[in-house]
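What follows draws every value from the coordinates through simple rules; no lab data is involved. Computed from a predicted model, the values in this text were never measured in an experiment. Cβ atoms are built from the backbone, for glycine too; each structure is taken alone.
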Structure P
Amino acid sequence: MEILEACAEALRRHRFEVETVRDTAEALAALQAAVAERHPRTVGFGESATLRATGFLEWVRTQEDTTLLDGFDAALPRNERMEIRRQALLSDLFVTGINALTLEGSLHWTDKTGNRIAPLAFGPRKVILVAGRNKIVADRTAAEERIREIAAPQNAAQHPEFRTPCIHTGRCADCDSPDRLCNTRLEMLRCQPAGRIKIVLIDQNLGL
C-alpha cells in the first residue's frame, strides 16, 4: 500500500478526494457509499476494465431510483449508443478508469472519440475514478510512456477488426489509421472545484 499512499498524498495536495482500498470488493463498497451519499438519478460511465472488475455497473442496474446510462450496450444501434454517451456528459455521477496517474499528483488519459474524457473535464457534478496500483508511475513523462507502450496497444489488441500498427508490434507508431485510438488526450493537474473528482486507488493490478 506504500505506493498507493504516496500517490494519494500527492493527489490530495492537488485537491482531489482519494480513498485507498485493498481490493475490488472494497472498491465496490466505496462506490456504493458514494451513490448512497449523493442519490444520483443518472449514472454515466466510460469504458474501463478496472471499473467492470468491481461489479459496480451490475449493481447500479439493480437500483430502482438510479438509471445507468449505458452507451456501450451492443444490442443498441451505434447512433443510439452515441446519443446515450452524450447524455452521460450531464449525468449526476460519472465513473470510469485512468490510463496513468503519477506520484506527482497528475492524471492522464488517451481516448478515441473523447466520450470518456469529456465528462471528466466538465459536466457531471461528481466524478469517481478507479485505478489499480499498476497505473501509478513516477511522473508525466512516464505516464506518456505508459499510455503509448501499454494502455493504447493493449486496448487496440482487444479489437481485432482494427487496423493499427500497434496491434501487431505492441508499440505506438503515432499512426494515421482511421481506427487509431489515441486521438484525444487529457492531462489533469489539479481538481477544480476541489473534491469534484474522487479517486479510488486499489491495491491490485487491474485493467490495461
Structure Q
Amino acid sequence: MYITKILRKKARRPVYTVYVDGSLAFELSDEVLMKFGLKTGDRIDEQTVEKISTSEGFHRALQFAINYLSYRPRSSKEVQDHLRKKGFSPDFGRKVVQHLQKQEMVNDVEFARMFVRDRLKKKQVGKAWIRRALYEKGVSSHIVEKVFKEYISDDDQEQAAHVLAEKRLRLASAAFEKLDKDRKRKRLFDYLLRRGFSPDVASKTVRTVLS
C-alpha cells in the first residue's frame, strides 16, 4: 500500500485527509502527521495504519479532555466519564488521564482541595455532604480524609452548623413557631443531618440555638 495523496482540510485546527492506493484512508491532525513523518509516495502496511489510527484516537481524546479542563479543574473520573460520553473507549480514557496526571493537569488531591475550599466558602455544609459529593466524582476515601484534615476542624463544623441553624430558624420562623419544643428540636436536627453534619455536631448545635 502507498500513500497517494495528502490534503489539508479547511478547519480551525489543521486536519489532513490521507489517501492510500487512491482511497480515503483516514483523517489526521498535524501533530500525528508530523509524528509519523507521512508524505505522498510512502509505503505503508496494516501494522503502521493501526499505529497511526491509535495515535490519532489518543490525540483527539486528549484535545477533548484539555478543552473540558479549560473551564474548571476536574477529577480523574470526571475526565474519563466525559471522554466516554464523547464516544472514546475506556482504554483511551485511562491513557489520557494517565498522561494528564503526569503533566499535573489532572490531580485528584488538588481537585479535592479546591472543591472543599469552594464549598466551605459558598455554603454551610457538613463533612458528610462534601464526602458524598467527592465520592460521586471518583475521589478516593484516602484523599478525602487527607483533605478534610487540612481544611476542616471540629470547630469549623460547629461554627458552620450554628450559622446554618440560626439562618434556618430565621427564614422558617413562622413554621417553627407552630411546633412544640421537641418537634422543633427534631426538625432542626434532621435538617442539619441532611446538610451533612454529624449527629454530635447537629445535637450540640440544636441545644445551643434553642436554649
When mean count of other Cβ atoms within 10 Å over residues 70-77 is calculated for each of the structures P, Q, which structure yields the highest value? Q
Upon calculation of helix-only ellipticity at 222 nm (-39500 (n - 2.57) for each DSSP H run of 4 or more, over all residues; to 500) from the atomic coordinates, which of the structures P, Q produces -20500? Q
For distance in nm of label points 7 Å out along Cα→Cβ at positions 30 and 182, which of the structures P, Q scores highest? Q
Work out the source of 14 here, i.e. which of P, Q gives that when relative contact order in percent (Cα under 8 Å, 6 or more apart) is computed. Q
Value 45, 43, 29, calculated as Cα extents along the principal axes in Å, assigned to which of P, Q: P
Computing distance in nm of label points 7 Å out along Cα→Cβ at positions 14 and 174 gives 2.4 for which of P, Q? P
Looking just at Rg/Rh (Cα atoms, Kirkwood Rh), for residues 78-189 alone, which of the labels P, Q belongs to the structure with the highest value? Q
